[in-house]
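Given below, in the form of C-alpha cells, are the structures.
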Structure P
Amino acid sequence: MRIALIGYGKMGKAIESLSAPVHHEISLKVGRSGFTAKDLQQTDVAIEFSTPDAAVNNIYTCFEAGIPVVVGTTAWYHQYDEVVAACKKANGKMLTATNFSIGVNLFWKAAEYLAGLMNERTDYDVSVHEVHHLQKLDAPSGTAITTANKLIEQLNRKNRWVHHEIGNSPSDDPFHLNISSAREEGVPGTHIIEFANDIDSIELKHTAKNRKGFATGALKAAEWLYQQSEPGVYTMDDVLNL
C-alpha cells in the first residue's frame with residue numbers, strides 16, 4: 001500500500017517507522033509546504049496529521065485526487081458537516097477520529113457503559129481531565145471533547161461541556177460537564193473521567209505511554225479504509241467493529 005503522509009511531524013514520522021516492517025511504501029511526505037491532487041497520483045491512501053487551519057483544504061485535495069483519506073487532525077470539526085457533504089459529492093472515502101489509539105476507543109466504550117450506569121445516580125458529578133505535552137496545539141484535546149460528548153449522550157443531567165485550565169475555577173452550573181487541561185513536558189496523552197460525590201469517587205483513566213498506539217491505530221485505519229469498496233464517511237468504530 002502506498003501512503004501519503006500529509007503532515008510530517010511526530011505522528012507522521014511515527015507512522016512512517018511502522019510502515020516499512022509491514023511493507024507499506026511512503027509515496028509522499030508533506031511538511032509545511034502545500035501539495036496538489038497531481039502529487040497524489042502514486043498514492044493509494046492518505047493519512048492526514050497536519051494543523052487545524054490546513055486540514056480541511058488537505059482533505060478536499062484528497063477528494064479531488066480520488067484518494068481515501070484518514071484524518072487525525074482535530075479542532076476543525078466546526079466544519080465537519082461541510083466536509084461530509086463534500087465527501088459525498090465527490091464519492092470519496094474518509095475516516096475521521098479524534099484519537100486512533102485502540103486503547104482509547106475501548107476507553108470510550110467503557111465510559112459510555114459507566115455513564116449509563118451513573119445516569120440515575122444524580123448525587124455524583126462528572127468531570128474530564130486531560131494532560132498533554134507542551135507542543136499540543138489545541139485545548140481541550142479532541143479526545144477530551146469526544147469523551148465529554150459521549151458522557152453527555154448518556155447523562156440526562158448534562159447538556160454541554162465547558163473548559164478551563166488548571167488553576168482556573170470550573171463552572172458551577174450543574175448542567176455543565178467540566179473539562180480541565182494541563183500541559184506538561186513529555187506527556188503523550190492522559191485522559192481521566194471522574195464521577196465523585198461527598199462519599200467516594202470513581203475514576204476511569206487512559207494513559208498513553210508513547211505515540212506508538214496512535215500511529216498503530218492510524219495505520220490500521222488506513223489499511224481498513226483502502227480495502228473498502230463503498231464511498232462514505234467512517235470512524236474507528238467501523239474499523240474495530242465496536
Structure Q
Amino acid sequence: MKQTPGSTITFSRPDGKQVQGYLAEPKDAGNAPAIVVIQEWWGVNDQIRGVADRLAQSGYRALVPDLYRGKATVEEEEANHLMSELDFGDAAGQDIRGAVDYLKQGSSRVGVTGYCMGGALTLLALGQISDLTAAVVWYGFPPLEYIDASKIKVPVQAHWATQDAFFPAETVDALEAKLKDAGVSTEFHRYLAHHAFANETAVGPGRISRTQFDSVWSQLAWDRTLTFFGRTLWSK
C-alpha cells in the first residue's frame with residue numbers, strides 16, 4: 001500500500017518550549033504503538049525521515065524530533081560541530097521527553113530508537129524517561145560512565161558493526177556487560193560490517209570513509225528490529 005508522506009509538527013517540551021519534528025503515521029493509526037526516532041549527527045534529513053516512513057509502513061506512529069532546530073549537513077566537520085553544540089542532557093530530558101509525551105496522547109506504548117549519536121541519546125533517554133516500553137540502539141552509545149543502567153527498566157535491542165572505527169568491539173562488550181549486570185533485558189547483535197551499515201546514504205564520495213552501507217546486514221537488522229518491536233510494543 002502507498003503511504004501518505006509524513007508531516008512537520010510542533011510539540012511541547014516539559015519546560016514549555018516548542019520543538020518541531022517529523023511525524024509519519026500508518027494508514028490505521030488508531031491504537032497503534034509509537035516510536036521516537038533519533039537522528040544521526042547529520043540532522044533531520046531525508047534518510048532519517050525515511051526511517052520514520054518505513055516504521056509507519058510497518059504500522060507504527062513515528063516521530064523524529066528536530067534536535068538541531070532545522071539545521072542539517074552532509075559535511076563531516078559541520079556535523080561534528082552541530083553535535084558538539086548539542087546539550088545531550090537537555091535533548092534527552094526535554095526534546096525526547098516531549099516527543100514521548102506527544103505520542104502518548106494517541107499511543108499507550110512508545111518505544112525509542114536512534115542511530116549513532118541517536119543511539120547514544122536513546123540510552124540516555126532510557127535513564128531519564130520512565131514510561132518508555134522498549135528501545136533499539138543502532139551503533140552508538142555515550143561514555144559508559146554517563147549511563148545509569150540501574151534506571152533502565154525496559155528491554156533493549158542493539159545492532160553493532162564489528163569493524164566499527166568509532167565504537168570498537170571491546171567497548172560494545174563493556175556496554176553489554178554493564179547493562180546485563182544491572183539486570184537489563186538485552187539483545188545485542190553484531191555484524192561483520194562498518195559503522196552506519198544501515199544508512200543507505202553512507203556510500204560514495206563526500207561521506208565518511210569509515211562508514212559503509214551494507215544492504216544484507218541492514219535488512220537482517222531491520223527484520224530483527226521489527227520482530228522485537230512487534231513483541232514489545234503491541235498489546236497482548
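Looking at structures P, Q, which one was FRET efficiency 1/(1 + (r/R0)^6) of positions 86 and 126 (r between Cβ atoms, R0 = 41 Å, to 0.05) calculated from, given that it came out as 1.00?
Working through the options, I get structure Q.
Can you tell which of P, Q yields 0.15 when FRET efficiency 1/(1 + (r/R0)^6) of positions 30 and 158 (r between Cβ atoms, R0 = 30 Å, to 0.05) is derived from it?
P
Please compute Rg/Rh (Cα atoms, Kirkwood Rh) for structures P, Q and give me the label with the greatest value.
P
Which one of P, Q has relative contact order in percent (Cα under 8 Å, 6 or more apart), as calculated from the coordinates, equal to 16?
Comparing all candidates, it corresponds to Q.
Out of P, Q, which structure matches 1.6 when distance in nm of label points 7 Å out along Cα→Cβ at positions 142 and 174 is calculated?
Q
To which of P, Q does the computed value 0.15 (FRET efficiency 1/(1 + (r/R0)^6) of positions 94 and 214 (r between Cβ atoms, R0 = 25 Å, to 0.05)) belong?
Q
Computing FRET efficiency 1/(1 + (r/R0)^6) of positions 70 and 182 (r between Cβ atoms, R0 = 35 Å, to 0.05) for each of P, Q, which one ends up highest?
P
Values in this text are rule-based calculations from the coordinates and carry no lab data. This one's a predicted model, so the numbers in the text were calculated from it and none came from an experiment. Cβ atoms are built from the backbone, for glycine too; each structure is taken alone.
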